[in-house]
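Listed after this line are the structures, all set down as structure tokens.
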Structure P
Amino acid sequence: MISEGDQNGKFAALRFTAATAEKIGVSDSQIRKAIQVTKTLTPEVIEALRGRPEANNFSIVKSLSQLPAKKQVKFAETVAAETDEAPVDIRAEIARQQGRKQTPKVEAWTKVFNAFMGLGTKDRKRFLSALEDGGVV
């Protein structure tokens, strides 16, 4: 039997998800799923994702939430060690923590991405400009 207090708490939670969903233009089930997923993230992962565009990607956040806590902490440590010269490919790091190997194609693109991110701003712009012009860098 549900006590009156528990029932009111449940209704309050339902009102919160419905109000939040309406306010940001999504379904209340999406809000409930997001809350459920974020409950399983370690504080280290939450801090590692803070300010990153990947934090808004439900697929990435859900994948992280399914990792055991120790692997989440390892993931967070890897992201925290990121530098401009050594950027972290978030999806590749999640796959690594899950024990999955990258396909050769994904591995090649990861290397290209990391090399590009290792360039300075001026060299990145020069590279992109050369691509747009169809020329050789």
Structure Q
Amino acid sequence: MPAKKLLIILFATLGLGMTIVAYIWYSNTIEFFNRTHVAQGTVVELQRVQSNSMTTYKPVVSFRTETGAQIRFTSSFASNPPIYDRGEKVSVLYPESDPEQAKVKSFISLWAGTSAVFAIGALFLMIAAGIALFSRRSLQVEESQ
């Protein structure tokens, strides 16, 4: 199999796979939105996360549900510098049936992963299309000579 054809198949497969994963992730986030309540929360702590030589911080948020239960959760998103300050007010989305699965209502917490996976998948699909078009044109030029 020619190398160009192999590259086209590789990039197209990776790109398609990543865009499918991004769509599934998107659908799950929309489903999460549809079954959640909104509450006002407070960042009560910044949890330090050490990995390799890098330190990042995850916000630990406390909020009260509509039923009055006090919930505390750690965001899955970490950054350096921290996005939030201790004592900062944040909007929280939580499912009534399982408030411990709460998430901070922000683009980064909800959509950054989906957006990144989709963008990389779309880039891989464009690379595959570019290689295919370039290969086709070079083949047409060779045939006309």
Response to the item:
Re distance in nm of label points 7 Å out along Cα→Cβ at positions 80 and 112: value 1.4 computed from one entry in P, Q; matching entry is structure Q
Worksheet, complete the sentence: Structures P, Q compared on mean count of other Cβ atoms within 10 Å over residues 64-71: the greatest is P
Fill in: At a computed 0.70 (FRET efficiency 1/(1 + (r/R0)^6) of positions 16 and 72 (r between Cβ atoms, R0 = 30 Å, to 0.05)), which of P, Q
P
Worksheet entry | helix-only ellipticity at 222 nm (-39500 (n - 2.57) for each DSSP H run of 4 or more, over all residues; to 500) from the coordinates reads -22000; which among P, Q | P
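Quick check for you: by relative contact order in percent (Cα under 8 Å, 6 or more apart), which of P, Q is greatest? Working shown, then result.
On the way: P: 15; Q: 32.
Max of relative contact order in percent (Cα under 8 Å, 6 or more apart): Q.
Values quoted throughout were computed directly from the atomic coordinates according to the rules given, and no laboratory measurement underlies them. Note that the structure is predicted; figures quoted are calculated from it, not measured. Cβ atoms are built from the backbone, for glycine too; each structure is taken alone.
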